[in-house]
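Every read-out reported here was derived from the displayed coordinates using simple, explicitly stated rules and does not represent laboratory data. Note that the structure is a prediction, hence the values are computed from the model and not measured. Cβ atoms are built from the backbone, for glycine too; each structure is taken alone.
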Structure I
Amino acid sequence: MLSISNLCVRDVLKNLNLIVQPNEFVLIVGANGSGKTTLFGSISGMIKPKAGQILLNGANITNMPQYKRACLISSVSQDPRSGTIGRMTILENMCIAYMRSGYKKISSNVVEYFKTKLSVLEMGLEFRLSEYVDALSGGQRQALSLVMSVIDDCKLLLLDEITSALDPKASSMVMKITDKLVRNEGKTCLFITHDTKHMNCFNGRVLEMKDGRLKQKN
């Protein structure tokens, strides 16, 4: 699925290697500034590596522009506001995420599809499609971002400190939603965090980022 070989980025990542199997959930822990977000930036195309290779489903994406990776890789960041557009409605945000994969036609059937996806959250957002996203709480907005990230046929899901800006109650809710969505959608997922409590929330492999490399967490 994902194969990273001898990746060097700035002075942060140093000959980093990683193999992720299809439908695998990998939790990456490490101190702030250890290079976790830099790794995600390299995978998504935001950061160009100095050396190394990134393969996704056997295709070399190391130098592929970020916009061309958008239909292959979805991501959710730590800021609930960054994954959604506040001055647009929930429906409009869902449409943007849907069209990211190349789907162009928005029909009534698609709207019903959106409602089905949102119903998994158990927040009633499927009945609030005409409301502006700015009206949502931080937890609701992050949950919406998660649904938008899996609404298309992306090959890889990157979750970057997605609860760090939330209060404990909202954080717990988002973690449960994440686990449910990843399992239901069968996505290959990388989840990075500095909070070791998250190690007990998911059934997956745990790696530690240290000195620019990844190693199995004991």
Structure II
Amino acid sequence: MAIGAIFCPLSSIKKVSKDIYHLKSKHKIGHDVEFKWLKVSKNKLPFYLDLIDYFFSQSDLSFRGLIVSDKSKLDHELFNQTHDDWYYKMYYQLIKPMIDKNNSYNIYLDIKDTRSEAKVKKLHEVLANSFHDFNYSLIRKVQSIRSHETNLMQMTDLLLGAISYANRNEGSSESKKNFINKVTSLSESNLKSTSFLNATKFNLFFWNPNSAGRAGKT
């Protein structure tokens, strides 16, 4: 399993959307067409390579991913939790190390199901409490949305797809392999190991049941 987040200043959101609009125009892709990992193919590869070039060229965009290599090792009964509880704990592990107390944050999650509202509310509460942010001035919002509503969530899906594909070692798509090679080169990461904490542009954390509380290499 892999989850991830792209961080972007609020002031840059409109510029990023406009730039992606122009990339779609360049490659004759409809402006309302959703882009995601499953759509990476030979005829669309130039567009996706341009997208990843764009991400790494923009200092305002950064990515963090959390990867669970083997979910079969999970023991939810031991920790008195459901799989759903654990899933949102992973979101906490993903997001907390990237929070800077000098900023404030609106956090948008890809909607999981119609029953996730209570879990999302609890995640907001736990994140805020961990920073003593009792008036929610630091963690202003945690909200579920659908991925087609935002380019940044679609970009997150694209990067997560590449990371998952690289770690499964079972794919045969040359287009996807070319895309992964591009991400590997630009990120200076093999996509298969935890990043150093100072890797702020592209940061990966491989989580296992014995790594709780460990946010990265030192």
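Out of I, II, which has the highest value for distance in nm of label points 7 Å out along Cα→Cβ at positions 63 and 87?
On the way: I: 3.9; II: 2.2.
Top value of distance in nm of label points 7 Å out along Cα→Cβ at positions 63 and 87 goes to structure I.
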Highest-scoring structure on mean projected area of the Cα convex hull in nm², for residues 55-166 alone (candidates I, II) is II
Where does the value -9000 come from, among I, II, when helix-only ellipticity at 222 nm (-39500 (n - 2.57) for each DSSP H run of 4 or more, over all residues; to 500) is the thing being computed? I
Origin of the value 0.05, where FRET efficiency 1/(1 + (r/R0)^6) of positions 7 and 119 (r between Cβ atoms, R0 = 25 Å, to 0.05) was derived from one of I, II: I
With FRET efficiency 1/(1 + (r/R0)^6) of positions 39 and 151 (r between Cβ atoms, R0 = 30 Å, to 0.05) derived as 0.75, matching label from I, II: I
If you rank structures I, II by Kirkwood radius over Cα pairs in Å, for residues 143-190 alone, the highest one is II
